[in-house]
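Below, each structure is written out as structure tokens.
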Structure P
Amino acid sequence: MPSPETNGSNRTLERAAAILDAVGRSALSASELSRRTGLSLSTAHRLALQLADYDFLRRTDSGAFRMGDRFVRSALENAGISVLNDLRDQTGETAQLWVRRGDERVCLYSADSRHELRATLPAGSRLLLPQGSSGRLLAAEEDTLAELSLTGWIESVGSRTPGLGSVSAPVRTGEGMVAAVCLAMPLARVSESPGKDHGDLVVTAARRIAEAVELRI
């Protein structure tokens, strides 16, 4: 026979699942969560805050609750794998997906170039912002965003590592900029510049990932 503690844990899980189901792809206030789940306002608010503590939900500036980074990150990784592999195969260069975490950027996935001479960092790598093209992009500084509005991509030519270049484009969903697609390469294989050579392909890859993420979360 289940213990009272087990029954209590099950009830908590059921309530948490009900809140996540209610949020879906919307942004809901605590009172709306209460109405949709049938939970009291205090219970719905308490559980939503606890889910936000663990990144299952996140609070918007207005205090509403949306799906959190755990779901967005998983959707990004799942959506990014095939797109980045395609980008790597199209260009021959290393294609990566980066997200911002505080003052750093973290690599979620890297489809490494098959060339012996290549630019690569493994998944899980962390770099300080605003290093590199994707670092500049995720830092979202005013001059970078102005440059982005003109080209659709941001490039770096030997600024982080001499001899290497990159071009990055934003992955934008209803949440705003959630990640950056980066194509990194040795400058020895660049014809004009990383952006002029490959920028349009990187922008297309970022758009494909964003569309896939919107379908998944």
Structure Q
Amino acid sequence: MKQYVVIGCGRFGSSVATTLYLLGHEVMAIDKSYDIVQDISDKVTHAVQADATDENALKSLGIRNFDVAVISIGSDVQSSIMATLIAKELGVKYVLCKAQNELQAKVLYKIGADRVVFPERDMGVRVANNLVSQNVLDHIELDPNYSIVEVVTPSDWVGKSLKELNLRAKYGINVMAIKQGTNINISPEPDTKFKMGDILVVIGENTKINQISKEDR
């Protein structure tokens, strides 16, 4: 079981945090908003209200002991940079950051980020430009064992709901979002049915995700 700390729990951060927790890992969620912390508190191991730019606060929370830090403060560039810098200086082994643009990503890489992602942009633009015959279109590596992957809905999933397919039990994965045409459904409900051509954004263990890529379409 790995330990993850997610700093910034908006849509992307909360999806990553709660899914990693459901997959059996220890997850600490950190956000400066009291309401967000209260909302996510029963969906992760620990939820803490703290300022991500306060080195003493993060040090007191023991983030140096976590295997992976996910910095999801894309809308506040300064806070994102500071949180990344602090996480690396405190010794977090792998730091993944959310960014809004290439300039922010360049700065994050320069200060030590191991991986920078553009979740809002990537779900639409990268899928459109990289659509190929294979099921798996693109992936974001969280660490050597877990990834967030864009996958084309296998044909035998079409017309079935998340609840019917029971993907968590069968594959050990969770669907974070479904892209249907130009619409993106974040955190889809269990009765959401898949349509032909849907792009799924899933998170899970790499070996399990590989099983999806072998599904017939």
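Source structure of the calculated read-out (mean count of other Cβ atoms within 10 Å over residues 12-19, 23.8) within P, Q: Q. Of the structures labelled P, Q, which one yields 18, 52, 28, 2 when P(r) over Cα pairs in 10 Å bins from 0, in percent, for residues 28-115 alone is computed from its coordinates? Going label by label, the one that fits is Q. From P, Q, which structure was helix-only ellipticity at 222 nm (-39500 (n - 2.57) for each DSSP H run of 4 or more, over all residues; to 500) = -16000 calculated on? It traces back to P. For Cα Rg over 2.2 N^0.38 Å, for residues 140-195 alone, the calculated result is 1.20, so let me know which of P, Q that is. The read-out comes from structure P.
Bear in mind that the values in this text are calculations on the coordinates, not laboratory data. Everything quoted here is computed from the prediction, not taken from an experiment. Cβ atoms are built from the backbone, for glycine too; each structure is taken alone.
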